Structure I
Amino acid sequence: MTVTSEAINTLALDVEATAAGVKIRGGDYSVECIAGTWNSATAQLQKLTAADGTTYVDVTDVSFTADAALRAILPTGTYRCEITGSPTNVTMVLVHGR
């Protein structure tokens with residue numbers, strides 16, 4: 001299967017703090033996250049709630065404390081990578097259709 005760049009949504013790119021939200025279309029995603037060092041930190045996928053349009057909530061079972069990839073079926077919406085602790089160079093991407 002060939003994946004085009006349009007299918008990859010970058011939520012965080014070499015960051016150490018919570019990144020801004022990115023709007024995605026709904027579907028089946030591979031959520032992939034890596035860091036230079038984790039230092040006991042956590043990177044959590046969050047979704048902007050439709051209830052008030054300002055509050056982000058955790059996406060259940062999509063958090064990372066080590067380099068990994070998870071499968072998630074996500075509805076259309078705005079998502080971000082929330083970082084707690086002191087990791088270095090965190091990158092989180094959503095790859096549609098994997």
Structure II
Amino acid sequence: MPRHVDLKSDGSLRKFTFASSPSSSIARNLSAQLTQTVVDHTGLQGEFDGTLEWSTDLADVDSTGPSIFTAVQQQLGMRLRVQKTPVDVLVIDSVRKPEENW
């Protein structure tokens with residue numbers, strides 16, 4: 001079954017829907033939303049379907065959605081925890097165009 005990931009925005013509300021996705025893929029998509037690295041330490045195997053809805057505007061007291069941290073815990077039964085952990089990184093020191101006769 002093909003993997004499916006969909007992210008929709010409606011103002012400050014976000015809706016992340018995933019189907020046939022491993023937990024590592026869910027973590028990568030959460031990384032993109034948080035603009036921080038999310039590392040999958042769940043140890044879960046298999047593919048998962050689900051929906052996650054949250055608000056990006058935490059300053060708005062009239063916001064209709066929870067923070068992404070609360071949403072992950074309430075809607076997925078998981079927890080996002082801030083911690084320092086080693087991660088692999090790719091560093092590109094420089095880039096140049098290839099020569100024409102290469």
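Throughout, read-outs are computed from the coordinates displayed, never taken from laboratory work. Every value quoted in this text rests on a predicted model; they were computed, and no experiment measured them. Cβ atoms are built from the backbone, for glycine too; each structure is taken alone.
So here's what we get for this one:
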item: Which entry (I, II) yields the derived value 16.1 for mean count of other Cβ atoms within 10 Å over residues 68-75; result: II
item: At a computed 2.8 (distance in nm of label points 7 Å out along Cα→Cβ at positions 28 and 44), which of I, II; result: I
item: Entry that produces 0 once helix-only ellipticity at 222 nm (-39500 (n - 2.57) for each DSSP H run of 4 or more, over all residues; to 500) is calculated, selected from I, II; result: I
item: Answer label among I, II for the case where distance in nm of label points 7 Å out along Cα→Cβ at positions 52 and 76, calculated from the coordinates, equals 2.5; result: I
item: Which of I, II leads on relative contact order in percent (Cα under 8 Å, 6 or more apart), largest value; result: I
item: Which entry (I, II) yields the derived value 17.5, 62 for Rg and Dmax of the Cα atoms in Å; result: II
